[in-house]
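Read the figures in this text as sums done on the coordinates, not as results from a lab. Fair warning: this is a prediction, and the values are worked out from it, not measured in the lab. Cβ atoms are built from the backbone, for glycine too; each structure is taken alone.
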Structure P
Amino acid sequence: MDEVARQLPTVSGQETARLALAHGFPITCATCEHLKNAWERSDDDCGRNLTCGGPIFNRAYPNYLGPIKAEHYDKLCLRCGSSDVDYLVYGGIRQFGLCATHKSIFDKVAGPGVQQPLILRVPGRPL
């Protein structure tokens, strides 16, 4: 069983999000009910790895069940949730925001089915 899952016998959605972000989950996963419910059952992950996911799978979190509306994905950093978005990363039919701190999160991502997503600077943002 995953170390994170062992720490979460029953926690609130906010506590799940805080712990998930601290362990490197993107804001979408961290705020998703599927992950919260999985951790309450002491499962390692949400079980939707083959059908969900973001830009590295050319998807836009199709199974996401949480408070962030899909049309607002580009207004928050995908990694930390900051509204200070400097870059846009493309995943499926959606754009996602990235802050300057997390622009490089996709640099070392590799594995089966993983693609390096297109990342562009937000027009008008200072360098």
Structure Q
Amino acid sequence: MASGQFILNDAHEAVPEPNLFKWAIWMETADRKVRLDADEASGWAVSTVFLGLDHSFTSTGPPILFETMVFAPGGPRRAPPAEGALRTTPAFTKKWDGAGARYSTWDEAVAGHQRIIDEIGRDIMIERDL
């Protein structure tokens, strides 16, 4: 039975790592970012990372190993918006702050990250028209 611990090989493929010590060292030292898009002026950020643990919490289907999260300005470790930056409505912040998605593969994570960026971009255009 798999331990649920994974690392990435050089081709960005998740491979099981049953040795807890090796897995922990890899998690501590590896660059697990898939993609990070941060708009310093507005303070918003979208981050996609490799989790290293199967987050599917079921014994069926592929492991869930990647996660995209959206972070609003002014939150933990986030700068407030710059002076003159686009201010979003409370409804926009409620919809997007903490929003995210999870994926099984690197390629799904890259595509999912871009999908969220595109959706936020569309919503920002609607915000500007208000």
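Before moving on, here are some points about what is shown:
- Which of P, Q yields 13.5 [mean count of other Cβ atoms within 10 Å over residues 67-74, calculated]: P
- Test item: Cα extents along the principal axes in Å, for residues 35-90 alone calculated as 36, 21, 16, pick one of P, Q: P
- Structures P, Q, by mean count of other Cβ atoms within 10 Å over residues 51-58: label with the highest value: P
- Computing helix-only ellipticity at 222 nm (-39500 (n - 2.57) for each DSSP H run of 4 or more, over all residues; to 500) across structures P, Q gives -10000 for structure Q.
- Which entry (P, Q) yields the derived value 33, 15, 12 for semi-axes √(5λ) of the Cα gyration tensor in Å: Q
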